[in-house]
Structure I
Amino acid sequence: MKSKLSKIPALISVLLKEPYLINLILKSNEVAKRNFAQKYPNIVALPQIEQKDLADAPLTAEIDSFIMDGGSLITDLQLLMTLADRTECSSYLEIGTWRGESVYNVAKVTEDCTTINLPKEDMERMGLHPQYIHQHGMLSGTNKEIIHLEANTATFNFASLNKKFDLIFIDGDHSYEMVLSDTKKVFKDLLHENSVVVWHDYAYNPQKVRYEVFQAILDGVGQENHQYLYHVKNTMCAVFWRNEIRSSEFDEFEIPDKIYRISVENEKLDSRF
């Protein structure tokens, strides 16, 4: 304890020089976890389900990924494709496109694909790095059948789409406020009785819950829908799934009972398109 207390003057000095760091402390996962526990004292994590139990048949399509910062895990992409490949799924909407890996892969098994992402002008006004802005939709843009909408979902009227979607992927701004807003709007305007919703970054990794996002999901879907929420094992995703399905309790120290066999190839991007 004494060694920790001795570091306080140095900490104060750093915060005085870099006050923005206070926000990082306040937004840390441990702080979010304590806030979460105050509202949901009886919930630690979502029950877990196996990806194979969501499928009509084993997925055969290949998965393409840049395997770079900010992207999805291979198993996250596999999950989206598995859900999109079901007989019941013929339309897909995603919020937050980034490089476009998720929708590009989903489009291999579902023709009707739409994405919503911030307009370039908005990102420029936010002072984002030009190369970061340039990468948005760089893969999905190679598929001209994918509909790319530009809008800020904080103000966008989802009802204007005049459509219900079979599969929706929420992967935009991961702050509590925006996950809550996107979730409420999706549930209000875009779902039919068999719609499936997936949230990315429900977890930092498959065994570490991201509590700011988790709380936004619970608050956004409403108490009556908590029973339909699950964490898909080996992914960073939560899913809203109304059908009956086997589940198990989350265990952050779970011993693995299966192994993935992955073949990796790479080629120049320009050679593909």
Structure II
Amino acid sequence: MSGTRASRPIGIFDSGMGGLTVMRALAARLPNESFVYLGDTARLPYGTKSADTVARYAVQAAGALVRRDVKLVVVACNTASAVALPALEAALAPMPVVGVIEPGAEAAIAAAGGGPIAVIGTEGTVKGGAYVRAIHARAPKAEVVQQACPLFVPLAEEGLIDGEIAERVADHYLAPLFSQSNPAALVLGCTHFPVLAPMLAKVIAGYGQKLALVDSAETTAITVTNLLAESGLARADESPPTHTFLATDAPDRFARVGEIFLGRKPEQVEPVDLQ
């Protein structure tokens, strides 16, 4: 690959700000890379939409990143990774597209050590069964249970990541799950969920259980790192990398709340129209 193409940024998109947890892991592992992040905040959440609608939104979001001259696209949304990856690969070919489901499945199997695996996610991710298929493709005999947690996304987006409200919602979803299973690993099957991890660990401890919480962000970052090396797309420029943030609605709010997910306040957030 030419040096010019390698110098292009990595594109990342999510329905909102949750995918910033993936960008955070990517930036930590790839400090020399530039990034363009797009949050489709006008149409959040994707998890309650039909598969056809999510696929259409995902292709539009990826198209906006392509117009920013990115070299690959990371689908930092479990719902879009679950239902829209084939459409994205077809629309963007030959550009590489990386989702979060496959890396998350690998991490879950490693963390569970042969024990049962629980998956929590949006309605779309859970109903689509993408994690179950990905896990069983690698470990056919693995026991997998799932639970949709649709209120976790708005909690995270509102910054309600701990306290009584968050804990009551978590108990509402997790109590039935843990009453029917004794999982060795819990997959945080939505990129919004990692910011809820300390609160979730507290609630789970109240059930008298210990298990590994699996966040696919780090595994996805490893996948992207390997892909860049294998394809000759790693950025070698000595100039400082750039981080660009785009939002389809409320860029000021994105800049304010995004700090929860990114670990720092995003630089200037640009409004973008996907229509």
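Since every read-out is calculated from the coordinates, none of them should be taken as a lab result. Given the structure is predicted, the values throughout are model-derived calculations rather than measurements. Cβ atoms are built from the backbone, for glycine too; each structure is taken alone.
Which of I, II yields 20 for relative contact order in percent (Cα under 8 Å, 6 or more apart), as computed? Label of the originating structure: I. For helix-only ellipticity at 222 nm (-39500 (n - 2.57) for each DSSP H run of 4 or more, over all residues; to 500), the calculated result is -14000, so let me know which of I, II that is. Matching structure: II. One of I, II was used to calculate distance in nm of label points 7 Å out along Cα→Cβ at positions 121 and 257, giving 5.4; which? Attributed to the structure labelled I. Largest in Rg/Rh (Cα atoms, Kirkwood Rh) among the labelled structures I, II is structure I.
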